[in-house]
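There are structures below to look over.
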Structure P
Amino acid sequence: MTSQRTRERLIQRLKEQGITNQRVLDVMRMTPRHLFLDEALSHRAYEDTALPIGYGQTLSQPYIVALMTEILLSLGPRKKVLEIGSGSGYQSVVLAQLVDQVYSVERIKPLIDKARERLRLLGLRNVRFSHSDGGFGLPEYAPYDAILSAAAPNVVPEELLHQLGPDGILVIPVGPGDVQELLVITRLGDSNNFEERVVEKVRFVPLLGGTTR
C-alpha cells in the first residue's frame, strides 16, 4: 500500500490534473501520506481523495494540497509561511520541505498534538504549531511571505490580509458549503492594494472560531 509504484501512480494523476512544479511533485512523492491517517484508512493513503481524520476534519485531497502549494510558490521562493488549519500535519510537512519556516495554527488540540508527533518522527524542525483560532492568523510572527488556509471562511478575514508582507500571497477557499471557491489574493508591493483571482470551485471544512481541548 505504501510502495513506490503506488506513490508514482498518484504523482502521475497529479501531473494529468495540471500540476507542473517539479519540486512540489518530488515532495508529494517522498512524503509518507499513510502516516497521517488512522491504520484502518492507511491503505487508501495514495488515492487522490480527501479522507477523514476525526473531529469532523479531513486530510485534504492530494491534488488540492499540490495545487495550493504550487500556487503559493508561483511568485518565487517563500521563506516564511502561515498555515491556517494544521489538521493531520500533512500540508505542514509538504510546506516544511519547500520553505524556510512554517507557522501553523490549529483550533483542535488533539490534532495539533498528533501533528507535532508526526513531524518529530519525520525529523522536520522548521514548523511552529500554535493552538489558537485561525481566523485571527498569528499576528505575533507577521508579516508572512504567504498564507495558506485549509478551512473556508464565508468571507476573507481582514486579519489575514493585514499579516501579508510585501508581494505576499494568500491562498484560501471562501464561501459556504458547496459554493466555495479557491481564491488567490496577492498584495501589490507594500501597498494596501490587493489583486484577487478565482482558481476553481472547491469543498473544504468551514473555518470555525474558538479552540477546543
Structure Q
Amino acid sequence: MKIIKPRIGEGLENTDDLLNLISQSKIDEADITYKHIKGVSFSGVDFSDVCFKQVIFENCRLIQCSFDKSTFMDTIFKCCDLSNSNFSNGYFNRCEFIDIKAVGANFIESSLFNVSIIDSNLRYSNFDFVNFDRITISQSDLTEAMITQCKLKSVSFDKVQFIATSFFKTSLKGIDFTSSQLEGIVISSEAAELRGAVVNMYQAADLARMLGVVVK
C-alpha cells in the first residue's frame, strides 16, 4: 500500500501567532498556507471551519480546542498535545501525526486519506462514522477508542494497542492485526465485524472466548 506523504516545500514561515492567523483567515476567507506553527498553547479555543495547507504544527498544546469542519492538507502534527480537541466533520489528506497525544480527541464523521499516525497516544479517541482510505497506524495506543460504523479501505496497523476498542458495525475484512494487541474489543453479538479479519492464534483464542467458545 502506497500512502502519499505530505507535500511540504521549503521556506515555511515560522510563527507562534495562531490566533491572528485564524482571525485573518476568516476575515479574508482564505486558507492558512506555508506556515510552521511552533510552541503555541491554547485551551478551549474555537478554530473551526479553517483550511490548513502545507502547515507544520510542532510542540503545540491545543487542549479542548474546536477544529470542527476544518480541512488539513499536506499537514504534519509533530510532538503535539491535542487531547479532548474536536476535529469532527473534518477532511484530512496527506497528513502525518507523529508522537502526538490526542487522548479523547473527537474525529466523528471525518474523512481521512493518505494519513500516517506514528508513536501516538489516542486512548479514548472517537472515530465514529469516519471514512479511512490509505491509512497506516504504527506503534500507537487506541485503547478504548471508538471506531464504530466506519469504512476501512487500504488500512494498515503495526504494533497498535486495541484494548477494549469498539469496532461495532465496522467491517474488519482483510485487516491484519497479527502484530498488534487485540484484547477485549467491542463488536456486535453476531460478530459480523470479524469476518475476514487476519489474526494470530493467540488473538483467535481470546476472540473465541469472548464469543463464548471454550478453548482447551
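One of P, Q was used to compute Cα Rg over 2.2 N^0.38 Å, and the result was 0.95. Which label is that? Write down the numbers at each step before the final one.
Working: P: 0.95; Q: 1.07.
This value belongs to structure P.
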At a computed 15 (relative contact order in percent (Cα under 8 Å, 6 or more apart)), which of P, Q: P
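Identify the structure, out of P, Q, from whose coordinates FRET efficiency 1/(1 + (r/R0)^6) of positions 3 and 27 (r between Cβ atoms, R0 = 35 Å, to 0.05) was calculated to give 1.00.
On the way: P: 1.00; Q: 0.50.
Answer for the origin of the read-out: P.
Any idea which of P, Q comes out highest on mean count of other Cβ atoms within 10 Å over residues 59-66?
Details: P: 22.4; Q: 18.5.
Once mean count of other Cβ atoms within 10 Å over residues 59-66 is worked out for each structure, P has the highest.
Taking FRET efficiency 1/(1 + (r/R0)^6) of positions 75 and 203 (r between Cβ atoms, R0 = 25 Å, to 0.05) for each of P, Q, which is largest? Don't jump to the answer; show the numbers that get you there.
On the way: P: 0.45; Q: 0.15.
Once FRET efficiency 1/(1 + (r/R0)^6) of positions 75 and 203 (r between Cβ atoms, R0 = 25 Å, to 0.05) is worked out for each structure, P has the highest.
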Source structure (of P, Q) for helix-only ellipticity at 222 nm (-39500 (n - 2.57) for each DSSP H run of 4 or more, over all residues; to 500), computed value -3000: Q
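State the single structure among P, Q that was used to calculate distance in nm of label points 7 Å out along Cα→Cβ at positions 35 and 195, giving 3.8. All intermediate terms of the calculation are to be shown ahead of the outcome.
On the way: P: 3.8; Q: 4.7.
For distance in nm of label points 7 Å out along Cα→Cβ at positions 35 and 195, the value 3.8 is produced by structure P.
Since every read-out is calculated from the coordinates, none of them should be taken as a lab result. The structure displayed is predicted, hence computed values, not measured ones. Cβ atoms are built from the backbone, for glycine too; each structure is taken alone.
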